[in-house]
Structure P
Amino acid sequence: MTTDGCVVDEHNALHSFCSADGGWNLMGCILTAAGCNKWWMDDILGADSYDAEQALVAGGKLGQNDVYFLPYLMGERTPHNDPRARGAFVGLRMDTTRADMTQAVLEGVAFALRDCLQIARAEEVEVMASTICGGGATSPLWRAICADVLGIPLQIPQTPQAPAFGAAMLASVCCGAFPDVAECAHRLARVEEQMVFPNKEIIALYRGHYSTWHSMYPALKDIYRQML
């Protein structure tokens, strides 16, 4: 998130960096996002197709899943700064399905992103929309879940390799191809015409589910400290 000045919260949950254009960037960082999905699909399910697994969820109960997933497979930074945190499924029952757990993984990552957004808003940083990119963002289902959990529209850049594209843009400025970062971004950065808009009805459902999910880490924090 771009800010006019250096913004630092009291718990160092977010990171504030100088930007290449002279401004500031405020960043929330979660350590496993698409990595959670890869772990679940490849190592646990041995799935042949990510799309096929997610198709079992796509027509289902977004905002109504009663299985939760904490995506802390490598500890967590924002907002906990806790290397001892671990992943967890909560709410499993005899009738829990494979699709329920797949959905929980996707939602758990989206809830972790919501944590980042909540910290920024607590610092009075207004976020009205965002951009979503990377491997996980190629999933229409996951994009929809993120939009509904965050409650804001999401735009998709012209390439899923946005970090590498950004590095190339900065290099082009340094080489003199553009006079400054702003002009380079204006000339080269594009987003797809299609945006992902949140579903108002599902936003309301996810609001309650996020509150439940958010209470799980504090409940498990002391248990994590008892583990090796």
Structure Q
Amino acid sequence: MTAKWEEQAEHMVTEQIVARGVRNPRVLLAIRKTPRHLFVPEPYRDESWSDYPLPIGYGQTISQPFIVAYMTELLDLPPRARVLEIGTGSGYQAAVLAHLADEVHTIERIPELAEHARHVLRLLDLDHVHVHVGDGSQGLPEFAPYDGILVAAAAPKAPPALLEQLAPGGKLVLPVGDRGFQHLERWTRQPDGGFRRETKDAVAFVPLIGEDGWPAS
């Protein structure tokens, strides 16, 4: 990453993320180390470090930097974590998680986006990030349990399959609501197998399409 981008990344972290309350030093370092501009389509690259979502094609977006940092902080990942991300999109969120976890699995339903994310992640030598194509609302039970599951698309409710794939103490962070307006929720798996739900900030995400999400049309 050139000095120009490093300076912009530092400004983004200081002015857009820390200033709005994200404090976890591991998360802030992960954001600083991730070259966001590489995940943004060329026509929007000059806006890479601005605090708003940007289009990446196929009706999808790369989330604003603050939301990426905030949702990552809510995961509260332990060292040596195994993480599942739903909605790979550009691959940026997966790259951030890769600086916090030993193993990252990420699911994208649009094959073209999945392939582009694989390409950028390979360029960054993030070989412990594994990109899959499929229905993210069903998770990836073959690699469970996960210490954290992050969903970058809005669901009508927390998908039961994702809750069941959490390790004890693991957290699921996702937007829940209708297609236009949601709140972030954090679900934590308790030692007895039950779950604790917390409701966080209001957000607006593209819909989660799938069996336990929204229909495609």
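Taken together, the values in this text are just the output of simple stated rules run on the coordinates, not laboratory data. Quick caveat: nothing in here was measured; it's all calculated off a predicted structure. Cβ atoms are built from the backbone, for glycine too; each structure is taken alone.
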For relative contact order in percent (Cα under 8 Å, 6 or more apart), which of P, Q scores largest?
P
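Assign the value -7000, calculated as helix-only ellipticity at 222 nm (-39500 (n - 2.57) for each DSSP H run of 4 or more, over all residues; to 500), to the correct structure from P, Q.
This value belongs to structure Q.
Comparing FRET efficiency 1/(1 + (r/R0)^6) of positions 78 and 206 (r between Cβ atoms, R0 = 35 Å, to 0.05) across P, Q, which is largest? Display every interim value, and only then the final one.
Details: P: 0.95; Q: 0.75.
That would be structure P.
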Distance in nm of label points 7 Å out along Cα→Cβ at positions 86 and 126: greatest across P, Q for structure P
Comparison of P, Q by FRET efficiency 1/(1 + (r/R0)^6) of positions 110 and 190 (r between Cβ atoms, R0 = 30 Å, to 0.05) - largest value held by
P
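Given a computed value of 0.93 for Rg/Rh (Cα atoms, Kirkwood Rh), for residues 6-133 alone, which structure among P, Q does it belong to? Each step should come with its number before you reach the end.
Numbers: P: 1.03; Q: 0.93.
Answer for the origin of the read-out: Q.
Hey, distance in nm of label points 7 Å out along Cα→Cβ at positions 14 and 118 derived from one of P, Q reads 4.0; which structure? List each step's numbers first, then the result.
On the way: P: 1.5; Q: 4.0.
Structure of origin is Q.
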Matching 10.9 (mean projected area of the Cα convex hull in nm², computed) against labels P, Q points to structure Q
For which of the structures P, Q does the calculation of FRET efficiency 1/(1 + (r/R0)^6) of positions 94 and 166 (r between Cβ atoms, R0 = 25 Å, to 0.05) return 0.85?
Q
